[in-house]
Every structure is written in structure tokens, then in C-alpha cells.
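Participant: Take a look at the structures listed below.
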Structure I
Amino acid sequence: MSNNKSFFLSPQAAAIYKHRLLKSYIPVWVGKVGSTSQGKRVILYDAYSGPGRYEDDQPGSPEILVDTAVAMAQLRSVHTVFSEKDAKYCARLRQMLEDKQVDPRTYDVLPGPIEQHIDSVLASAGELPLFVFLDPYGLTVSFDRVVHILKAREVRGRSARLQPRTELLLNFSYEAIRRISGVAKSDKEYRAKDAQLEALDSALGGAWWRQLAVDEAQGWVNQILLGYARRIAAAAGYGGFITVAVADSLEAEPVYELILFTRHPDGLWEMSEAMSFARRDWRQWLVDKRELAMGGQGQLRGLDFDDNEDAWVLEIADNIERLLGAADVLVIQERLGEVMGRTLGLAREKHIRSALKRLNGQGVVGEVPTGRLQRATVRR
């Protein structure tokens, strides 16, 4: 895509998902990390902010972040930072914030691309918890720049758990990958070819992706995503990341993947929960839109795995039983990816609890833990 002029007319399905995710995850993150930070202060940085609101007055990510900050003002001190290279979008964003009467001391609007501002944002955050949202229209900043964001504030000699909290949510564009990877498969030579390939090399951290694109084996785009995420996590010294694919319809190929890089298991757990709620609202939005287009006529859809909550419970139960076959004790948070399996991004805590109750009834596990299951220990 060559420009994003039509992007901010009205949110589409992929944006519905993304915004619901932010509404679910950001308040939890602010609450948790802000509870122990100096002055209960945290920083939220939206590096590709756009105008803040769609032309049909639906909120964009900046408005969602600001509304979160205002709603939590009695509990946490949240400072929001926005950067945007389009001067007109910056003006619209400032006007929106003024119209909402947001305290100007609680936000910054920085005109220009992220490359002009990221170092000053990192420096000004000091050791306060920092959440960075990279949501570009196309390729994001370079691989090295992403690693820099995650590592720049590290304090030598401290353990990972005592480092300043930096989390990064990144939009990994499948559309950009598919478009530019076509260049790698082409035998044609033209002036811009090398520059296009080098741009993707820079974004992905080298030319390792090119053979995957040329071979086009099943799932090659996802292999590039995972290769990228693993390389970022390894280079930054981050033990964990979680990803979810986002599409514009129930049947379409994903247009992008959201990747959360976090050092803390709580981030993975809470993002998993947020993904489930976002997916639920995303699907309902699509169903409502389809029924409206059909004149209000309801439409039955086959209950495939992605929409079958009973199947999710069975999948989780099977996973837990298999894990307990190798060890008699299981801490759910420590094996979250293996517990969730194919249900990651679909199911959430209530489905894990249902699976445990099922296994308890079968005599596979003992008493089902009460309260939150995040740190619960399950015993055979």
C-alpha cells in the first residue's frame, strides 16, 4: 500500500480487534506495573499515532490510550506520548486532545517520524515503566531499532526482573511481507529491486527470510514472523513473546500479526486474556456487519474450531493431561503456550477452568484451584 489516506475514514475489522486488545490490556498493564513505580507513574508511547480519531468519530489508538489515562488518573499517573510524521494528522490529534480537555501536562504530541524521537522518549522515561506501541502502515522501524527500544534502558548489573519495565506491542505486516517477498521471487531486474529487498532485510534483521519467500512452502509467511520474533527476543534478552494473527474478515488471510515482547510472565498471561476478548468482539462485529448487509437476516455459520468453545475446552484438557503425564505438577503460567495450544488467542481463563473441572471429574487432576488460575498449581 502506498499511502494511508483512506485508513482513518472508519475502523475496519482488523482495527476493531486491535483497539479492543488495547482497551483490555493497557489498563491491566498500567495497574500492575504502576503499583510499584516511582510516584505510580507510567509512560505510554504511540509511535505512529495518526490523527487520534477516525473521520466517523470512532476512537483510534491515541484516544483509547488517553481515555485509559484519564480513567485511571486517581490510581496511576499516566503520561502519553504520540509521534506522527504527517503534520495534518498532528494538528488533528492536538485538536482532539484539546476538545476532550485533556490536561496538556499529561501528554506530548511530537511531529515527525519515530526515528527523530525514540531516543528522547527512552531517555525521558528514565526507569519508569514504558509501553511502546509500533503500529505503522507497512514496514516498521529496523530490526536493530526495535532491539534498541527493548534494551536501551537496561541497567548493567541488574537481573532481568529488576530492569526498567519496557514492553513493546508491534504490528507485523503480512501484507508488506507478501508484497516485498514477491520481489525476491522475481527474475526481473529493475532499479528499485535491491532497495526493496534491503528494506526488508533491515526490518527483519538480515537476509535469512529470502529463501523462505522463494520456496513458498506452506505457512512460509508465519515462519518469517516466528523467525523475526525469535531473533528480536534473543537479541534483546527477552524471554517471552506472544503473537496473534488479525484479519479483516472471518474467511480472509491475516493482514498483520500483533507481537507483544515482554520480560514478565504476567504480560503473556494478560495478553492471552486480552486476545480472547478482542477476538470475541472482532467476530461479533463482523457477524453484525454481515447481518446488516443482508437486511437484518441472521446467518448460521458452521461451528469450526475457532468458534467452538467446547472444542477449546477439550483441547486444553488434552494438553494439560499430556503435560501431567511427564510431570505430576503443573504451574499454568509457566507452561501457558503448551496449555493453550491451538486455543491461544481464542480461549481464556474460564476455558482453562472448565478443562480442569472436566479433568477433575475424570479423576485426572485433584481439586481445581479457586481464584485466578494464572499462578495456580495443578496436581495429578
Structure II
Amino acid sequence: MRVPTPLLDETHDPSCVSWVESANASDTDFPLVNLPFGVFRHDYEERPRVGIAIGDRVLDCLAAMRAGLFGALDPAVRDALASWTLTPLMALGRGDARDARRVVHRLLRADTTEGARARELAADILASPDAIGMRVPAEIGDFTQFDGSGASASMPVGANGRASSIVANGTPVRRPRGHAVSGAEGVPQVVPGEGVTFAFAVGAYVAHGTRQGDVVALSRAEDFLFGLCLVTDWSARDPLGPSRSRSFATTASPWVVTLDALEPFRTPAFARPIGDQALLPYLSAAGDRARGGLGIALEAWLGTAAMREQGLPPQRVRQGDLGTMPWTFAQMLAYQASNGCRVRPGDLIASRMASGATHGTDVLLHDGDEVTLRAWCARDGFRRIGFGECRGALLPALA
């Protein structure tokens, strides 16, 4: 396992130009400095493939490997990029993922010999989003949902979620059914849930894992994290029964933005007001306080069935900033492992944004409503990068 160093390199250079023209647009989520990883499937085959977003195209890693473009990579990294999920690449750790990012950066640059060769093979190695379907990018074995609250608490607050309920971007979500008491006798009835809403969440995928009983020092916690994604945390306010208000569906965005791509957008961790409870010692470290946060802007957009019928565009209903989140992902992972809990490659840790961290009304969803989350990072001197979208529509409950 290679230990990552927080240094900028040529992959962050905003002056680099890609031969994929759409990657050079100022408003693209996926310029050459981003290169997020995902998993997709061609319309004509069943086997998923690892892909890397570049502009309005996707680099097909299996096709690129077969074309001999990954010869500079270690065989284990080549094998991981030829897999049908990101889990093997995550398991190798951030150092090997960084190597893959650097090689792909040179392949997609307009001014390198590697780029000139790749450009000749563009028809074979690039896919159009219109001809592919995106999948959940990793085999998620465990899923932890943290609440973006507890700014004055001494430790994060979270609960184990259901990995089986995580769905891919664009997958419709069924309104849940739950228990409601009705009638003079107060007999519980199973009815479609009302009060369905959603929350912003940002998720972090675990890279290489730990052994059962191990703890993770905060100073090394980011070595165990691969990258970030967007998460729509669907929930119901009805009395559905214990543990079921948030277990019916969670949408994960298709692209994983690596922590290396996010290096230029580092910020200090959340500053706790004077007088708050002191953090437990294992949740406090100078490096995390100085640069454990990330400047990520977030938006939620809502489109209703009526709006679509009238040809109206979706409306922004919430916006926020990850910088208001009281816990860094390193702290959340250190807390997760503090009792010896084993974490594995591909596990997902997500943190909901607290209501006070987002601006906009709380939205109760109707059947046919579609929610889309978007996020991006911007800073003077660097290219803007984005996360793509995290989208899902609410369907009626099954009879």
C-alpha cells in the first residue's frame, strides 16, 4: 500500500488541454483535471466495465487496456481497470489509483505522445453516455449513514444503513409502505407512506480495508479513503415502523471523484465554537484541522410531473456547502473503526447535510417528482470540477 502525499502535480495543471474537445469547456463537470471513475455497461453487452469521465465522453478502460494503452501501469492496476467493478481498484489503495489517474491524464492530453496515440483510437476507446448505462460503481458491502449534525457533540452520530437498498443513478424509487393506525379501534393498517422527502448526502468510498480489531488513526484515515460521490438519502416521516423510515432506498451517483482530484479544494475542518464539548482525542489531529475539509457546493433540483407536462425546467429547491459539515470524512472513518469494526474496500460512508447547512424549504414529494443533486468545486487558479448528477424519481407504492 502506498501512502498518499498531499501534493499537487501535473494532473492539477489548469493549462493542460485535452484532445477530447468537450473536456476543455469551462462549464464541464469533467475536465482533464477531474477524471472520476465509474462503472458502465454498453447497450449491446451485459458485462459492466470501468470507465473514466472526460468531457461528454467516457474512456472505456477495458478497451484502452486491450489497445495496449495501459502498458505503463503495474499489472495489478491493469487487471483492476479491466474489472467489472471499482472494488479491486479501491482495494489496491490510493497510491495505485493515483498512478492510473496520471497515466490516463497523459493519454487524454493533446500535447503528449501517449495522447496522440490514444486520439487515433478514439472511436474504439471512447463511449457516448447516450449508448451506455451507469451502475453503482462498487460492490458495497457495508453502508454507514452519518447525520450532518452534532456540531457541539464530542463524536459523530450515525447508524448502519442497508447496502442492499442502494440504487444506481436514474433508478426509480417506489414510495414505501408502512403502518398507520386508523379507525376507532386503532388497528394498524399497511398503507402507502406519506411525507416522503430527501436529504443531501455526500459519500466516501473506502479504499483498502482493515482487519477486525484494528483501529484507524485520524492522521492516516484518508489513506483508507478512495473518493467521494453524491448520495440522495430518501426518507419517510410516516410511522413506518422501527428502522424503516430510511431503509427503502438510497441513490448513489455514478461517478467517484478521487481525493487526489479534490486536492486543490481543501479547506480547514469545521471550526467549532468556543465552549463546545472537547473532541475525543482520537478525533482531533492538526493535519485534519488544517485541511480536512473540502469546498464543495451542493444543489438540489426538483421537477414535478406537472412541470414536465408544461415543458417547464426543474427548479432549484436547496443549496448548501460541504464546508458546513461538522465532521470530516477522516473523522467519520476513524470513529467507525474505533471499536475495531472492520471496513472493507467499497464500503460507503455517507453524511447527510444538516438542515441548517442547506438553504431552501423542506420538500415533501409527490408521485412523479424527480430529484436531482449536483455538486462542484471552484477556486481561483484551478479548473472547476463537478460530480455529475445524482437523480431519482418517486413512483407510486406497489399495491
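Nothing in this text is a laboratory measurement; each read-out follows from the coordinates by a stated rule. What you are looking at is a predicted structure, and each value in this text was computed from that prediction instead of being measured. Cβ atoms are built from the backbone, for glycine too; each structure is taken alone.
Participant: Match the computed value 80 of volume of the Cα convex hull per residue in Å³, for residues 274-329 alone to one of the structures I, II, and report its label.
Facilitator: Comparing all candidates, it corresponds to I.
Participant: Now for a separate question. If mean count of other Cβ atoms within 10 Å over residues 138-145 is computed to be 17.0, which of I, II is the source?
Facilitator: Label of the originating structure: I.
Participant: Check the numbers for distance in nm of label points 7 Å out along Cα→Cβ at positions 234 and 266 across I, II and tell me which is largest.
Facilitator: II
Participant: Still on this structure, please answer the following. State the single structure among I, II that was used to calculate helix-only ellipticity at 222 nm (-39500 (n - 2.57) for each DSSP H run of 4 or more, over all residues; to 500), giving -4000.
Facilitator: II
Participant: Here's something else I'd like to know. Can you rank I, II by relative contact order in percent (Cα under 8 Å, 6 or more apart) and just name the one with the largest value?
Facilitator: Ranking I, II on relative contact order in percent (Cα under 8 Å, 6 or more apart), first place is II.
Participant: Check the numbers for mean count of other Cβ atoms within 10 Å over residues 66-73 across I, II and tell me which is largest.
Facilitator: I
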